[in-house]
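These notes open a run of structures that come right after.
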Structure P
Amino acid sequence: MRILAISHSAVLADYQERFSRVAQTGGIELTLLVPRRWRQFNRMIKLEKTADPDYRIISRQPFSWGIKGHGRKNVTHFYPGIKKLIREIQPDLIELWEEPFSAVTAHTIRAARRVCPGAKIIFFSAQNISRRYPPPFSFFERYTYRNADYAFVINSEAEQIIKERGWQNPSLVLPLGVNPAQFKRSDQALLRRQLGLTGFAVGFVGKLEKQKGVIDLLAAAAGLPESVSLLIIGDGPLKEQIQAEAKKRGLSPRVVMIDTVDHGDLPRYLNCMDLLVLPSITLPHLKEQFGRVLVEAMSCEVPVIGSDSGEIPNVIGDTGLVFPEGDHEALGRKITEIMDNPVRAKEFARRGHCRVEDEFAWSVIAHQQIKVYYSLFNSDYSSHIRDE
């Protein structure tokens, strides 16, 4: 089976782990199309991994409409020459890790239907707030729904939304994954000392913007003992406000702030934490779609606390604690509950790690994808499925 996969997120080597796992399956010849560079996590990232022994990587810089802003670029870009590439590859299946209302999805599907009409097409959606899109995005969405064969969605809310918007074909909830061999428990006592973390270290990783709720985390920390320190990793428009809030609450000596670290180094920093908190809040047009850092922390055997915004409670399950979004007093109580009960914290860490291996490891997720691929071709490729 020849597969063409397209993903702007795969500029990160870790996000390519999905494709490595798929390509290692017998009978699959995979080509991955990715940008040469992409702005992700508030910084420009060059393609981290340019070759793989199990599949072919093609890097081309997509064209966008010149609209500034990370979110808009995600849905206004497309790849010139995609028709020629599809004609050369003649894929049996095209997998678009892009939203159904994006230009790259509609443009790729249109090209495929002209030069490779028999190809099966899968798109992806993470949008968990029902919205009406203006032209031309509304047209792109309808066109995708009419011409695609299957949908991968990141959460059950996204699945319900695409059905409400007109999607009638099959779909599967497919979470984001992690490589447990990379995100694992390790002793980072030296790094902790270098960072100046003392006592019980509470961590946050993500964009420093309103939706992530970092101000609520500071408010919660203000009511905790002075032995509690905070490690905040990330960058964004609220950076100066967060620094000012920490100073105002007398937390500056206990707060360590670091700009976004390379994703490959993130396990080291997660292992400096005694607890990771994701205090996201829901905004009119934005709520947490998954919260991948929760899974990364769980894989490192770090206990987690999250708000009840979006998909967070479903990701945490029984492996951590959940508090009402925006309620910093409740968050403070949850942190205290973990801090004062090391036995329970250790049990959460164990459960989290086991859940990652059972549900969120890339190998597990890739296996689910492969089953879908072959189901689209009925019994023609069923003999290639390998149970792991």
Structure Q
Amino acid sequence: MPSLSKKIDRIEESQTIAITSLARKLRAEGKDIISLSAGEPDFPTPENVKLAAINAIQNDFTKYTQNEGTPELREAVAEKFRNDNHLNVKAANILISSGGKHSIFNALQTICNPDDEVIIPAPYWVSFPEMVKLVDAVPVILPTKEERGFTFTAEDMKPLLSRKTKAIIVNSPSNPTGSVLDEETLRGIAQLANDNDFFIISDEIYEKIIYDGHKHFSVGSIPEAQDKVITTGGVSKAYSMTGWRIGFMAANEEIINRAAKIQSQVTSNPSSISQAAALEAVRGTQSEIEKMRLAFQRRRDMIIEKLVKIDGLTVTNPGGAFYFFPSVKSLFGRKYDGQTLKNSIDVTHYLLAEARVALVPGAAFGSDEHIRISYAYSEKELTEAIDRIASAISRLR
């Protein structure tokens, strides 16, 4: 067989997808597995959104659309960004893509040249470094500290800057930590980007899922920095539409035109039916968003009371998204059946085997001392899962 791409050998498989798939396989085999690994809301897509998709099918809206997305959806997303995020954008500044991940990848493809450097704060979403590698750029990791709520400042970034720095990826609220960057911090990063001429890719997919008086601030709303910022989002998290695969990007027209050129040769337009559903999501009633946010907050408050009581876990209360990212380093060195836990992968394997709970090791997110627990599940599932985890940890010696 001819040789295959060496680039792919450098890319890690998405651990969140892999573990979620494993949990489904084990359940299909009849095993009693609770999976807290997936990053998707457990709520149904709102009825008005589903009805819009059905109507699109019945009206034969099932053909190709404009590559950049339908004019109606681009304008609706621009209006959303103007009203909610205070971005100075119009439809020409918007590209609709097949999910938020696709939007970020399009952005990186558009701005990066070989050996450019992209700063990625850690813990990070599992795909950020791999996407940077796929565009032949170099991920430069910026570690953050749990005692500071996994946040960082422009000062923390300065030692990592070089003449090759092309961008930083900012994710607030964060997956996996739930940390939220405040306006002052984001203004400092924007000033640094202006002073050193690099881009900010701002992944704001969790912007509607936020707690405790935190305010979401879009760095792209800073007038002096707007040409340096690429804002990405989508309908997956806020509207429980993960499978519909609609993401969007807001940026200056030159970036949008170049990203659209890439998209035209790779995927073309996103699903026409999903675009019709997304249009209703963005333009229709927004009442379901708050209902889901309040449900997530109730679950968070319920679960943290249980987590802090488990010997060996240290947990920070997330300000947004729907994940806990507890430290498990106190479990390292503990034993079971003659084996010793040495890292986050060992811990998640132990909990899958002994507690029958599927979790994601922190190593996948750039922090091997942690694990990720999603609370996008019912209160019944969460209660049972945390009780199983507590029991399994108590059996370690």
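Work out which structure the value 34, 26, 21 belongs to, where semi-axes √(5λ) of the Cα gyration tensor in Å was derived from one of P, Q.
Numbers: P: 38, 22, 19; Q: 34, 26, 21.
It must be structure Q, since only it matches.
Taking mean count of other Cβ atoms within 10 Å over residues 26-33 as the criterion, which structure among P, Q has the greatest value? List each step's numbers first, then the result.
On the way: P: 18.5; Q: 11.8.
Max of mean count of other Cβ atoms within 10 Å over residues 26-33: P.
Consider the structures P, Q: one of them gives 0.30 for FRET efficiency 1/(1 + (r/R0)^6) of positions 346 and 370 (r between Cβ atoms, R0 = 30 Å, to 0.05) as calculated from the coordinates. Say which. Walk me through the numbers before you get to the answer.
On the way: P: 0.30; Q: 1.00.
Value 0.30 for FRET efficiency 1/(1 + (r/R0)^6) of positions 346 and 370 (r between Cβ atoms, R0 = 30 Å, to 0.05) corresponds to P out of P, Q.
As an exercise: mean count of other Cβ atoms within 10 Å over residues 18-25, calculated from one structure in P, Q, equals 21.8. Which structure is it? Working shown, then result.
Numbers: P: 21.8; Q: 16.9.
The read-out comes from structure P.
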Between structures P, Q, where is relative contact order in percent (Cα under 8 Å, 6 or more apart) highest? Q
Compute mean count of other Cβ atoms within 10 Å over residues 114-121 for each of P, Q and report the one that scores greatest. Q
Hey, Rg and Dmax of the Cα atoms in Å, for residues 50-97 alone derived from one of P, Q reads 13.2, 36; which structure? P
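Here, each number is a calculation from the coordinates, and none is a lab measurement. Model, not experiment: these values are computed from the prediction. Cβ atoms are built from the backbone, for glycine too; each structure is taken alone.
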